[in-house]
Structure 1
């Protein structure tokens, strides 16, 4: 659905943000939009400011964070799940941790970029202890941005319940498995009672 759509009170809203090199029409986001909308939710796929003006280089994290908070605030109504791919999911998780999305009921994080490739000491996890909502992490077992062992160890700092799903032999792109991602996401949302079983 297009940005700026209001949702009825009580209906789940899902805000999805893209990875750094993509926009709101990233294939995984489009697939999730279709699947979760069919389950009765309102889905909004957002673009970050730099993509809206045609730039390829991402804005500073503070700008990205503000844009997520603005999009989340525009979704009036019931419970809200935030997430997306790679940096989009990371910024959403920061917004939830910092209280910028006070109605957040969960985080759906696809290919979370735990650290830059080859730099496991540069973890992007300082905000994890402040996350208290349920979290779904969907990643490939060959993701250079974080191995299963690294991600599972890091997410143990999250205060809310965490679920991991791994696609064997897939890298950060998770190319070709959008149907699987949608199935995992819908099962998780149903388990939380946010969409109909």
Structure 2
């Protein structure tokens, strides 16, 4: 058992196979098609993205000032780069799968222009918040974190200037995540 649970990739493969088995078992209740697969992927990547956003804001950032100097390199050198890899690609894949769902369902234009009614506008507001969050991840947070973590050359002044920018963008994403999640959950478009 320890070997199985110690192998992340094997656990993911078995989880995916279990998902396919559940989908097949309940195909009569919820048809298996491209739309349902993309909805599932959208939720999976969204949970990963927002989960890491919350980890960073609720755990890592507030804890770092109390981490002894000799241990900080463990976080900044090993943990944070991995967190930011999954964080930014989960954001990308969440947005891509969301766009595929909106285009496939035929409401992308109305949602983006907020020219629909009711749930279409609700999903559109959620989409716009998610896009702002996505841009923050790729245009502000990640470039700043590369400097802060020493992944690219930066002076101490550049690192010091990058930290408040990254924090403001991250906290903006935290702020937007709350109404965005409400929009996404409440706009149950079939």
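Values quoted throughout were computed directly from the atomic coordinates according to the rules given, and no laboratory measurement underlies them. Keep in mind the model is a prediction, meaning the values are calculated, not measured. Cβ atoms are built from the backbone, for glycine too; each structure is taken alone.
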### Message
I have -23500 for helix-only ellipticity at 222 nm (-39500 (n - 2.57) for each DSSP H run of 4 or more, over all residues; to 500), calculated from one of the structures 1, 2. Which structure is it?
### Response
2
### Query
Taking FRET efficiency 1/(1 + (r/R0)^6) of positions 124 and 148 (r between Cβ atoms, R0 = 25 Å, to 0.05) for each of 1, 2, which is largest?
1
### Query
To which of 1, 2 does the computed value 16.4 (Kirkwood radius over Cα pairs in Å) belong?
1
### Query
Given structures 1, 2, which gives the highest value for distance in nm of label points 7 Å out along Cα→Cβ at positions 92 and 108?
2
### Query
Thinking only about mean count of other Cβ atoms within 10 Å over residues 20-27, which of 1, 2 has the largest value?
1
### Query
Taking FRET efficiency 1/(1 + (r/R0)^6) of positions 36 and 140 (r between Cβ atoms, R0 = 35 Å, to 0.05) from the coordinates of each of 1, 2, which one would give 0.55?
2
